[in-house]
Structure P
């Protein structure tokens, strides 16, 4: 069966309000969702007219410069003061604080709402990851989350890490989707290692009672 990916476009013109422009620093790294890419030039002009210096980059998972996905959690380098994200929801901008210390200014064009993520939000995520690492070290029975989704399966990369822990028992749980309520059926597992999308361990776990860590964070 063939799969077709069709991009949806936001059909209303986005105008950044003055009160939002006033809160955004002089030098910014601009990001937006794929739905707004066609309005990128217009958004840049609005920012530059307000005296802002706009930088763009292309994260490793995206198709366009300035586009952001929820799995783009890498460190972003450059001479800028803060990120500025335009789009709805918090899933995408939360990806930026996982490995970056700079604040993330957010304008939700659908709700016409401004919000801000700071280093405090990043520190909370990092403390939880540090705790998950500690749990992994002391745990004997480890559950390995494996997805069958194309482009997200990183099981072979994990095998190299597994060899470093001969004293642990690894149980491989394979599914198309990772469903945390189903993982409660394995009470003997003390800690889970995620080999699928990074955001599973960074955010999707929140209602789950056991530690979850990405295999990349064990390198």
Structure Q
């Protein structure tokens, strides 16, 4: 369980705050508009009406005490930039911010944001990968050129074990888990791939795409 400050209650902020709260985290939400927070009051830990572009206001929130701070201001990049900068100045441990363009992403990283999310681009890229390959069920970019994929094993792998196929040595990927119905299991080297059991793998993008092809 983490304590998380979410600033900006637009659509993304709403979904994020509710999802985080439902997972048992302690959430404080902040927005200038009280009406944007009213439907979340029963699920979050606390809510505050405030203009977080003002240093004297933001300093009263104790931002350094939160495990994570997320800036979800999407309709005013200048405000998003100012809030992100102030959070870092005030000692926030970890700041995530949203960007609508690649240029915004660069600016946010430049002022010190630890993570920048580009929702439209990221969702589009994820969907493009899933639509381009029938075997891909899900995809998550990890860092750099590493990714995690959930995909069906190649037909020629069926009934053959991880050790026999030398998956890591030959393909450069690590099999993290196998989905068996509703269960996720951690396989050992003796596990034999099944045509109806998706595998969750991690590796370099180029190696995973080589496998998919």
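Highest-scoring entry among P, Q, by distance in nm of label points 7 Å out along Cα→Cβ at positions 142 and 174, is P.
Out of P, Q, choose the structure whose coordinates give helix-only ellipticity at 222 nm (-39500 (n - 2.57) for each DSSP H run of 4 or more, over all residues; to 500) equal to -9000 when calculated. Going label by label, the one that fits is Q. Which structure, out of P, Q, was mean count of other Cβ atoms within 10 Å over residues 70-77 derived from, given a value of 17.0? Only one of P, Q returns 17.0 for mean count of other Cβ atoms within 10 Å over residues 70-77, namely P. In this comparison of P, Q, the computed figure 37, 19, 15 for semi-axes √(5λ) of the Cα gyration tensor in Å is attributed to P.
Taking FRET efficiency 1/(1 + (r/R0)^6) of positions 38 and 54 (r between Cβ atoms, R0 = 25 Å, to 0.05) as the criterion, the top structure among P, Q is P, with the largest value.
Throughout, read-outs are computed from the coordinates displayed, never taken from laboratory work. Everything numeric in this text was worked out from a predicted model, so none of it was measured. Cβ atoms are built from the backbone, for glycine too; each structure is taken alone.
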